[in-house]
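Derivation of every value follows stated rules applied to the coordinates shown; laboratory data play no part. Bear in mind the structure is a predicted one, so any value in this text is a computation, not a measurement. Cβ atoms are built from the backbone, for glycine too; each structure is taken alone.
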Structure P
Amino acid sequence: MKIISALLLSVLTFAAHAATPVALDRIRAVVNDNIITQQELSQKVAAAVRQLQKQGTQLPDASVLEKQVLERMISDLLQTQFANENGVRVDDVQLDKALARIAQQNKLDAATFRAKLENDGIDFNKFREEIRAEIVSVRLREREVDSKLIVSESDIEDYLATQANQGNKGEELQLAHILIVVPEQASADSIQTYKRRAEEALSKLNGGASFAQVAAGYSDAKDALQGGVLGWRPTNQLPSLFSEPLSKLKAGELTGLLRSPSGFHIIKLLDRKTSDTPVFISQTHARHILIKTSEFVSENEAKARLQEIKARIDKGANFAEEAKLHSEDGSAPQGGDLSWLSPGETVPEFEKAMDALKISQVSGLVQSGFGWHLIQVLERRNTDVSVEQKKQQARNAIRAYKSDDAYQDWLRQLRDRATLEYRE
């Protein structure tokens, strides 16, 4: 009798569970041949909420935040699809090195870093794939956008002349921004819709809402969940579209809506400071030979090729001639000559190895995110780089806003070519 009772209880328990409605996952968006599910979206929204709470940012409305996160997921998925179609990949070895650098930046070893993430409720394997996707996104931008940008000397001269006319000498601004992207082929009605969204964001700010909260809910920029903070920017690194209205603001004040080819901007001036003194730095004149790694050339193959080149140089082969014949860098026609390098102009691995060399000394094999390098230092000097620095800042500024506009255009083109369907 006890056995029958236990069996009956088991059947009744099963029946009770079967009668309980089970929430099925559903599709929120179809992006070409891939889908984004409600469960995936909810996980991303939860991660965004944790990030905003950790920063102490007031959360935007749940529906607004969900919409923002979904749009970002669509953009990320389109880039992943494009990367897969065009052979842009990050292998596990490169990914592990990137994760090790992230752990090191947090002053943790790899095992402790992973344990900390899991203690915070973050699935390590998903985090790992998100970092892979971020690296792919950076490489796509470098290949499809940044490599095609041209900044001429006349661009730089015009830029510096404009800045001088505006009286911006040695001033730096700490900024935060909100960007509402407008598609390139948007109709007049669509543009008005985007403008109303930007006006709604500005109205919330003027009504006392925190900038970080509004950025998280409205901004299409990648730094939206970091409060839209751009950090310190020299005024000569800002396009006149921004520098002109900012010149009239006090710390804490907002611009109105600013319209650029990318869309509508709102900028907040957080602080300003002045620095117009001579700048003396130690510069290094160096040259290098680079063998790149790719989906077709493994780490070991690239390293082996460079070891052969190093052996020839050690036996007396001319460094410049070897660079012209074998280097896979744009400096190859100049014998690998990188001219004068200031601190921070090269990746950390390269700079650390270069700084350890004596004049004329050739390094051992040096690995960076670009591949494997041989480096030779030709000269060193201490110099006042105020003028050169202003030109470089101008070049960086022009490249930055050209890059931002071109990148947004590229993303819009990806989206225009895509088959995209929303499911509510």
Structure Q
Amino acid sequence: MPRLGTHGTGSRMSDDAKLSARRVRLKLALEELREMKGFGTELVSLIIPPDRQISDARSMLQNEHGQAANIKSKGTRKNVQGAIDSAISTLNRFKTPGEHGLAIFVGSIIIGNNRNRMVSIVIEEPPQALISFRYRCDSRFELTQLEEMLIDKKSYGLFVIDRSEAAYGIATGKRIHVQEHLVSNIMGKHRQGGQSAQRFERLIEEAAHNFFKRATEHASSYWLPHLENIQAIIIGGPGATKDFVVKNDYFHHEVHKKIAKTHFDVGYSNESGVRELVDNAGSLMGEIELDAERQMMNMFLQELIKSHPKATYGEMMINNALEQGAVDTLLISEGLRGNNVQLQCKKCSNGIENKWIVRLQRDDELPSCPECSASGDAIKELASHSMIDSLTSAAEESNTGVVYISVDTEEGAQLMEGFGGLAAILRYPMM
């Protein structure tokens, strides 16, 4: 059955890379789980947060198994009890739910033409801790807590300014938060009685300087505690003031390092201006996130054209290189799909002898036994791992870095379409 989590020891994957791996694995699992449907209320979802005992969950399932005996439909009763038995068997492999909890999804799903197939998917080490215990038996799996973990947590600092006002905040996922709107109270540029023009201009510029300093200090103080998660600071405004403030180093030096080179013209320097800034800079935000992927793909492509390249691609070559410990960085397309499924024939198996592995999509029907041609209920699924999960596990065991490449760039599409979704930068050329 699929297991989502990190494997192996001694991996050089950073905490950020491990979190990224968990998010990708969860994303793939949820893609499959969303599409699964049972004939009736036969799909069992079990969500166990880290502070809940495995023994409590097992006792609850055993009680539910007894209650399921009262289901009138023989077929539904059989499938529900079979799913609960599978969940109990899965729980027996765990002593604790782990640091972030454990989610188990089991049941008989429809795979077309009134056929069904028993599946069991386990999600351990999700990207974040599960919050509450949940048991549900329905025609669809309960995925709410896990879906929320995929909401984009990447953020961008937002700042708009002119000489009369300024506003700043942060954008996280689809949420825009405006922290503060400041007004300068700078006097207009017209002659005041009893004052010389030069003195008046100095006072105006001093007031402007103090306002720029106040606005940028407030914004910097707000962003600094969150700077690690901020991808970039986006600057906007209706005139040249925005460029002047950046050029003259008003921002804190650590904040200044994250200011995007492109500044944006917006109509206002208040909350409306902040929201307009997000609309105008949306493509830039996406480009910033994808730039690291482009650089990695370009590194692979440049290496590939050399006479003795430290690069390879394709599943067979990649697996060979991983086995030899030759892969420095593995590039995996987020578009890669498929599961490596281990099967056993209950009809002709002799103990644990008759096992084989096939590549299947989740909604494929289990194939017939290659020895006796038995099919249907005679074929038992022993284990299943997504291609991405299997490759990531192999990479960690060989101390290999892993980078997940989206399909949202030309380079990412090239990885998927031209190289089968897999590429590797090697530690040394392979003959």
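Could you tell me which structure in P, Q was used to calculate Rg and Dmax of the Cα atoms in Å, for residues 255-326 alone as 20.5, 59?
Values: P: 23.9, 65; Q: 20.5, 59.
Label of the source structure: Q.
Can you rank P, Q by distance in nm of label points 7 Å out along Cα→Cβ at positions 231 and 383 and just name the one with the largest value?
Q
Just checking, which of P, Q has the largest value of distance in nm of label points 7 Å out along Cα→Cβ at positions 175 and 415?
Checked P, Q; max of distance in nm of label points 7 Å out along Cα→Cβ at positions 175 and 415 sits with Q.
Of structures P, Q, which gives -17000 when helix-only ellipticity at 222 nm (-39500 (n - 2.57) for each DSSP H run of 4 or more, over all residues; to 500) is computed from the coordinates?
Label of the source structure: P.
Rank structures P, Q by volume of the Cα convex hull per residue in Å³ and report only the one at the top, that is, the highest. Provide the component values of the computation, followed by the final result.
Values: P: 214; Q: 194.
Comparing P, Q, the top value of volume of the Cα convex hull per residue in Å³ belongs to P.
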